[in-house]
Structure I
């Protein structure tokens, strides 16, 4: 069976919800996940600046509902998520480059899961190399070598390329899923539709 392409940035609580739901679906339905880390801030700056406007409108009815909706989804998931964390928004570029290296090694799921936990459950700074070292270890990666490679010009170029690619393919945020190359789904609440699309083949 083909894989679901999963474009993600660990700086989003919705993406943590979508990540765990997708991993469960993949195990239950027997499909693979192709992890595609990218930098969502680059997408917002290019094609979706309204995100920043929404964050600023903290007292609007839509924003109040946004907080309620998030808490409902968190409660439903059973995950421990603190929102907002102490540092928000966060610079997730290094963390996402670590995920690129983890994907190369076939260990993106445990590494990304630990990054999500460190930031959203434990309220720690995932821009800090010392914190990211824990995520590397969770996936069996050598922390020192991985973090050195993550800061290389090559990895920075690769992350920019993934970010440019999702924009070119019509994406505008995280989490975004692609089935069969061009069938796009956005949001943690679309996992059921992703599963149905995969079942159709």
Structure II
């Protein structure tokens, strides 16, 4: 998902219909049920969905009354998301980590980064975390899902670990307040497990 290497998300362009259909089979309330209690209380709060993919999560959050900025680097995935999961509360943005330049100096009440971190090259992760922290308001929450397991050879992926993420996030005032147990893959891929982490910005 880095700006220097568009091939990172090339498969999402070439197979956008497949990925859209796969992700649309799942529901926010099931996939992210551990995150729901950390969502902002106030209606109209600003939420950032980094790597929004099909727009499934952005739509669910928008329907809850939040103002959602949905960021996606794949042009074709973004077009599908905007066409099929559009909502008046969603602003669709074509951009990518580590810099997210299109977001300028915006500040958000909640940030979701789900099934994205494995696409970030290790040498860009600290820059990415710093940028994410800068975009998050003090006292608010960042929710991350980590894909742990065999990489998909059709997509560019890098190893991830919760230890690395915790170490890097601690440098930028992000304190872990929830770490899940390992959970099975919702698409029944036996070689993959997930860890979910919520950070609070100090």
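Please treat every number below as a calculation from the coordinates, not as lab data. Just so you know, these numbers come straight off a predicted model, no measurement behind them. Cβ atoms are built from the backbone, for glycine too; each structure is taken alone.
Data overview
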| quantity | calculated |
| --- | --- |
| With log10 I(q)/I(0) by the Debye sum over Cα atoms at q = 0.14, 0.25, 0.28 Å⁻¹, for residues 125-188 alone derived as -0.60, -0.97, -1.04, matching label from I, II | I |
| For FRET efficiency 1/(1 + (r/R0)^6) of positions 37 and 157 (r between Cβ atoms, R0 = 25 Å, to 0.05) computed as 1.00, the structure of I, II it came from | I |
| Value 4.2, calculated as distance in nm of label points 7 Å out along Cα→Cβ at positions 61 and 117, assigned to which of I, II | I |
| Which entry (I, II) yields the derived value -8000 for helix-only ellipticity at 222 nm (-39500 (n - 2.57) for each DSSP H run of 4 or more, over all residues; to 500) | II |
| Label whose coordinates, when FRET efficiency 1/(1 + (r/R0)^6) of positions 69 and 141 (r between Cβ atoms, R0 = 35 Å, to 0.05) is calculated, return 0.50 (choices I, II) | I |
| Ranking I, II by distance in nm of label points 7 Å out along Cα→Cβ at positions 29 and 45, the structure that comes out highest | I |
| Relative contact order in percent (Cα under 8 Å, 6 or more apart) derived as 33 - corresponding label from I, II | I |
| Structures I, II, by mean projected area of the Cα convex hull in nm²: label with the highest value | I |
| Among I, II, which structure scores highest (criterion: mean count of other Cβ atoms within 10 Å over residues 77-84) | II |
